[in-house]
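The structures considered in this document are given below.
Just so it is clear, none of the values below were taken in a lab; they were calculated from the coordinates. Bear in mind that the values here come from a model prediction, so they are computed numbers and not experimental data. Cβ atoms are built from the backbone, for glycine too; each structure is taken alone.
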Structure I
Amino acid sequence: MAPPAIDTSRRPFVLVWELTQACELACKHCRADAKPDRHPDELTTAEGRRLLEEASEFGDGQLVVLSGGDPLARDDAVELVEYGTALGLRMTLTPSGTASLTRDRIDALADAGLRRVALSIDGGSAAAHDAFRGEDGSFEQTLAAAEAARSAGLPLQVNTTVCAETVGELPAIRRRVEALDAVLWSVFFLVPVGRGRVLDPVTPERAERVMEWLGNVAADAPFGVKTTEAPHYRRVVAQRGSDAGDGAASDGIGRRTGITPGDGFAFVSHVGEVYPSGFLPQSAGNVRERSVVDIYRDADLFQSLRDPDALRGKCGACEFRHHCGGSRSRAFAYTGDPLESDPLCAYVPDRYDGPLPEQSFTEGDVSTAD
């Protein structure tokens, strides 16, 4: 299924709704700094239905991702999937690998019209994954959920976080992704928000080598590869003269290149705040007061993020700014300004001689195998 051609100034390709920040896990990288209990001011079921109705106004087949925390910590998750599907939305879900993700719930989600399920794997073994996720048994529960999704006919996406602790696990995770018959591997390069502030990122040079390696994986693997918060993967691929990792996948939703916070992507928090991304927690309004459609199209923050020529520093001088643009979330995390340079990118444009962005790194990054 080819990705739909859309005008990202008018609608996002991906609209994420964080149903809740409640979760049984204590993952080291958690953006939401999730806790076991639900927040008393979460959007209600009725408010969520209204949000989905507004989302359908973006146009036919709007993609909606229900995330968390653990979205299955809410007992209305299946109901919301069914309601969104009836509105013509393409509903997907990113549950946590916990005991809540039973075969019965996966079957119920499939029956409700869910188009894809995304599960996180951050280690090639139970020991590595469970240590990162903060709970014994998470790895096996995730694998069991992946098998249940396959049995239910749900396409599977695997999400993986890249940081100093996990980068050496990537080859083993890559083999696991293929063994699970996943349709897409989404590789997230750490942004220091939430609990992720205490983790060490990889260096820009290491990130560059990982992206080159991912390009090789994408060229040969039976699944698609995309990066999250690392749009310079597109620059790396372009410089290699390859289109690896950016084709359409038969995953039930299609996918599209060039999606960045505020430009093809929007995030609604558990209490209704609208951010360009969950990793760029700067609110442009609240859905309890203003339509998500109006916020996405007209808010100054979103409009500024859709103008590559507004970027500053190294990113603003880069000839790849219209193709890449850098991670606006990482720029915000390190500088407080989402239009500043992305400190993870190693590339320096020939005509740029200004200051380079700074980032804290760990010593002795672990190498991935070829």
Structure II
Amino acid sequence: MATTVLIYYDFRMLGHNPHGWDPGRPEWTDAVKAMIELQYPNSNLDTYRHPERPERLTAIVDSLLLEPIDGVRWMLLAPASATQLERAHDAAYVAHVESLDGQSGWLAKDTTAVSPGSVTAARLAAGAGIGAIEAIAAGEARRAFCIVRPPGHHAPADRARGFCLYNNLAVTAAHARKALGYDRVMIWDLDMHHGNGTEAIFYDDPNVLVVDSHCAAPFYPGSGLLAETGAGAGAGYNLNVPLPVGSGNATLQAVFEQVVRPAARAFRPEILLISTGFDCHYLDMVCAMDETGYAAVTQSICALADELCDGRLVMMLEGGYNAKALADSAYAVIEALAGNPVSALNVLPDDPGAAAVADAATFHAKAIGALAPGQAGDANTEN
């Protein structure tokens, strides 16, 4: 029998639709063009479109509707409230974003931007994770996938960055801790880009273990070094795994086996949250994964959740900018969440990420050995 998978989606997130260059800030446009040329040297700047566009979601939703997966339940979601957002973000920043409702413009020179429907979309994206974690806490299911935009993992507490307005997964993790009373939350960010915002929000928090595998600096956003391991009480609870471009399916599976699983077994999380970016897919040009790799690692994540936290698992969409790669990868992941066995795994003859994973595992071995479950009793559960 298929495992129930809750799918959170709302068509109003399509209303976030920033466009192209910002003629009012030519210096920002020049900086963005330089960044694109550095990271994607074969791109045609004359035909550039903002990569974070509505088709990202419709490609995924259309694939799921065309060939339904047994066990999938489509769920309604509610927008996150200011109180919920302020568990991860500064109140002044939340007020600033809300003041942009109905407006258009750039917020940062990395093309983070708003259109008239963006603030509504951002509230809904953050609310999806809250709805998912509350349903799981109530026993409605054990697994959920949130099809959301704008993404979130680049947004720290106090500003927009990297296409991100609110940090959706950080809002979810903070809700789990402060509203639902989970003492130990674990995040794995497997997007191609370092989740600098998530890292910053939980950098000194020993109750939220963050593992982040990503293309190494200077690749955007240029952070996520091995030495960034947390601060204060959170020292050792932030584990980065920087990888070379060109990494494939075997690399991500090795990250799971050599870093994620041993860290999770030491930390004993009560729920697993996954920032699920599909931009490591080979159709996104920089890395060499495909949908079989995402399915295989999801199967491993499900087994780990079953082992440690009664199966409680939320996966949330982050990056991924090729429509076919998004549709194929998300479909494969949701099939794995529903319990369909993974029948194939495509592996490169020589995966360039293997050595980097081994180096990271060696670097983090002492920290993983010293991990202790979070400080029970300080979640300050709210009614």
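What the table below lists for this structure:
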quantity: Top of I, II by distance in nm of label points 7 Å out along Cα→Cβ at positions 185 and 201, largest first; calculated: I
quantity: Value 55, 46, 37, calculated as Cα extents along the principal axes in Å, assigned to which of I, II; calculated: I
quantity: Value -9000, calculated as helix-only ellipticity at 222 nm (-39500 (n - 2.57) for each DSSP H run of 4 or more, over all residues; to 500), assigned to which of I, II; calculated: I
